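Pasting the structures in now, so scroll down.
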Structure I
Amino acid sequence: MMPEIDGITLLEKALEIDPHVVAIIMTGQGTIQTAVDAMKVGAFDYVLKPFRLATLLPTLTRAINTRRLRLENLQLRETVAIYELCQTIALTLDEQTLISKLADAALQQTEADEVSILLPTTTGEELYVAAVRGENRQRLLGEHVPLEETISGWVARQRVPLLLTGEVNDARFHSFWPHPEIKSAISIPMQIGNKLIGTININAIDRPRPFTLGQMKALTILASTAAAALESASL
């Protein structure tokens, strides 16, 4: 027995973090009811102890293949979704509508809790908040962000995407608006050649899992499409 928590509860908690997890319940006190409960919660299979390794290996193989298939299907759905979002953004001609759609698309694609779109000021010495999404974030609309020392400013200057997890403790930059509740964050530059168009920034607060490199890549594709659309809209 595990202390303080049983296998069924552990599986429920694991599925809250990753709904695509493939779990095998192993127990030495199996009953028909516990087997039914495990399968209802979402267990892939149910194994009674003691067991022979030769008996368990086929189950593990099937579980690994199922996990791989689930992730491939997830990646396919994300690819289709990002393509459709890019098409919608690319066909938008009004700059403010485009920025608003971009913020909504970033929120939808990543399931983030907060999104901000920052664009350069007319002097190019600062960024300003052009769009925001998230609880109590509207107050930031129009605020200016310096290029020096801030996270968005660093991304804008270096022109490289940034994935952060947990508390930010980095000598390269600091948070301009301290927000200790943030568990994970991504900041992506939008650029055409060497010209900076802006940055896309997303935060995870209530989301149980940190952002992934795959999500950062998808957001980079979205940023590239948005940069081209914003450049065209400004002409």
Structure II
Amino acid sequence: MRWFIADIGNSAIKLCACALNRKPEIVRILHTTGRSRAVQEAARWLTARKAQTLFLGSVCSPVEHALQNRLQKAGCRIVLADRNNAGTLQSHYDRTALGLDRLANLVAARMIAKNRNLIILSSGTALTVDVMEGRRHVGGFILPGLGLLRESLYNRTDLLPLVIDKQEKLGLGLTTEDAIRHGTTLLFEEGLSGVLRFIRRNRPKRYVVMTTGYGGFPKRFSDCHHSMLTFLGIYLLCRTKFHQKKRPC
């Protein structure tokens, strides 16, 4: 038996097919250049794998509703993530004000790491930073993601190009593209370094840094990377509705 999970963000639809004792199959479909095309591609991917039930979490309502309509017409059951399934998670936030992706990460991280102190980094359109002390979420930060930094330069100027590829080794830019690539990468990494220093300065306890998402975090930022964290959290937020006790991953 395979489980199908959808994580719909502001830039992409992330889909996962997973089963016990099998490597998860994950696909990422960008919808920034065309939501209809992305929804069609996602529906084809799920239909080709004969998905009968989809566990779905979303922070982008138009894409969520379009995908729901298409899949329901094909006979696929949709189970939506429910904030009320966060269990005994404690937070300074009102749950209705906390993004579903962040809530999913918190629920999954708490299950994996038990009562350890955590800093959870998740990078997509935005970079989210959440701090957990034991079983309590004490707050966090939201910063622009690397892609958003580059898109803002492209959208707010007449001549600067859109740079989308990653640069591992930083240096002085010798072309306009390199100057954007290196400059935005440096700004992103230094901003994240500053946030982590701020958290640790005010809370000297040992924190495990757990990362997820597609931000390409340098290894020095992370103690562990969990590519399935948001998917697992979405499933946990859906499971009461589905009456299924086994975890998919």
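Where a number appears in this text, it was derived from the coordinates with a stated rule and is not lab data. Computed from a predicted model, the values in this text were never measured in an experiment.
Give the label, chosen from I, II, of the structure having the highest value of relative contact order in percent (Cα under 8 Å, 6 or more apart).
Across I, II, relative contact order in percent (Cα under 8 Å, 6 or more apart) peaks for II.
For which of I, II does mean projected area of the Cα convex hull in nm², calculated from the coordinates, equal 16.2?
So the calculation was done on I.
When helix-only ellipticity at 222 nm (-39500 (n - 2.57) for each DSSP H run of 4 or more, over all residues; to 500) is calculated, the result is -15000; to which of the structures I, II does this value belong?
Label of the originating structure: I.
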